[in-house]
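Quick heads-up: structures coming right below.
FYI, it's all coordinate maths here, none of it is from the lab. Note that the coordinates shown come from a computational prediction; the quantities given were computed from them, not determined experimentally. Cβ atoms are built from the backbone, for glycine too; each structure is taken alone.
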Structure P
Amino acid sequence: MFRPTVLLVAAAIVVGAAPAFGQTPAGAMNGEKPHKALIYLTPADIDPARLLPPPPADGSTAAQADLSAVKQIMAARTPERLARARWDDEHEDPSAFNATLGAGYDVKAMPATAAVMQIVQLDAGIAASAAKRLFARKRPWAVDPSIVTCDPNDKPLTSYPSGHATMGYAVAMTYAVLAPEKAQALMARAADYATSREVCGAHYGSDTAASAALSAAVVTALLKDPRFQAKLQLARSELRAAKVTAQ
């Protein structure tokens, strides 16, 4: 199982966040509805066959270890941790990072920042969906019916990677570019948000590790686009004015 060091990934993204001068044309995934079209990225930018290794094969030693780890996490969870996981499950959006950015922070009250996060959330979501379709991995509860998940209505072959975790890491990495002094706290929150998927019995650890890698690829590609960089500058000015960041 691969497991990227997400703090190092975030640091690399922050350091490499200077504007780029190439331009990536907008594109759309085949079969996606218009409102699910990629904004600045192309299908090649998010190609899961290029960006991710396959998940552990069904019945393999690695797959069995993945399942065992999920069951151990679920067995050890406290009522408080389960409640937090359920909250995270119901908030698959940038509001999951409001508390990390500061008491009273609300992205909805900051239009420039909200616009950036909408782009990140959409493109990361399309990337995760493309990977889910390619790999079609069984969810933990589809392998072991004794697992009671927070998401009984999820499709059974959509485990790899986690959509929630992909959104969480992508949003955290983008906020880390905008407010680098909070990068460590943001990435810790993203990791905890990803762990909530295992606490809920919805995903394996290798699913959320893949989410971190995929998110890094999405954010890195977005940062190369001058149109996205222009929106980042507006968001950064907004966050400075609100004293969310001093940088």
Structure Q
Amino acid sequence: MQIATWNVNSARARLPRILDWLGEHSPDLVCLQEIKCQDEQFPRAQIEELGYNVETYGQKAYNGVALLSKEPMDDVRRGFPDDDDDAQARAIAATIGDIEVMNLYVVNGKEPGSDKFAYKMRWLDSLTRYLASDFNPRSSDLPRKIVLCGDFNITFDDRDIYDAEAWRGKIHCTDEEREALAGITELGFNDAFRHLHEEGGHFTWWDFRTRAWSGNRGLRIDHFLVSEPVLDLTTEVAIDLTERDQPKPSDHAPVLLTLT
């Protein structure tokens, strides 16, 4: 089984790239973030023609997440309790076979000290409480196969930064954000990529504004956090750099998790 996560930075603007990529790689499950459209505007028909079932949680012009699955999806959930009142479309979950999946687009936060950063930290706190109660791998005597994936907008440590000193204390790299991410992993989730790749220098996002791609000045902020039973089945986690190098790409590269 292969699961992909990809912040596409607008599903409609990036549709030719999405269709080409799905046609080439054909993952079993695809988790998209920043679809930037309402549910009725999502290019459902074109994607269904490729053999996918589609579930979306959209929002006009901003945010939005989608699940594309070759297998039927059960128990589809949008958002989570205690999410902020403005109900930004940032989380969608479903069960596919015996695997529970939650696709997340974590708040960016703009800059430490800003109102948006405070909102990010509140949102992460709400998410962690929800995971602890409903998506906790340790909440049952039976092993639970759980995958959290998406654009977390947080680096785990300095290995996830092209220049750690330049990013010290900046958004995506603050101690507060990393502590919040650690709070999620402490529930029983594992960074699947780092489990297989201990060395640094692997990135998933390159800023358009600074032309970061040309100098490989990136950050690793797109993650697969998986429960132990899923980690035991994981054979590879790969970042598709080829897609990031295509014409009119997203600023994020797709990441692929392969399970036996």
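Miscellaneous remarks
- Computing distance in nm of label points 7 Å out along Cα→Cβ at positions 59 and 123 across structures P, Q gives 4.1 for structure P.
- Of the structures P, Q, the one that 29, 21, 15 was derived from, the read-out being semi-axes √(5λ) of the Cα gyration tensor in Å: P
- Among candidates P, Q, the computation of relative contact order in percent (Cα under 8 Å, 6 or more apart) that gave 19 used structure Q.
- For helix-only ellipticity at 222 nm (-39500 (n - 2.57) for each DSSP H run of 4 or more, over all residues; to 500) computed as -18500, the structure of P, Q it came from: P
- For 0.50 (FRET efficiency 1/(1 + (r/R0)^6) of positions 75 and 91 (r between Cβ atoms, R0 = 25 Å, to 0.05), calculated) the corresponding structure among P, Q: P
- Answer label among P, Q for the case where FRET efficiency 1/(1 + (r/R0)^6) of positions 155 and 235 (r between Cβ atoms, R0 = 35 Å, to 0.05), calculated from the coordinates, equals 0.55: P
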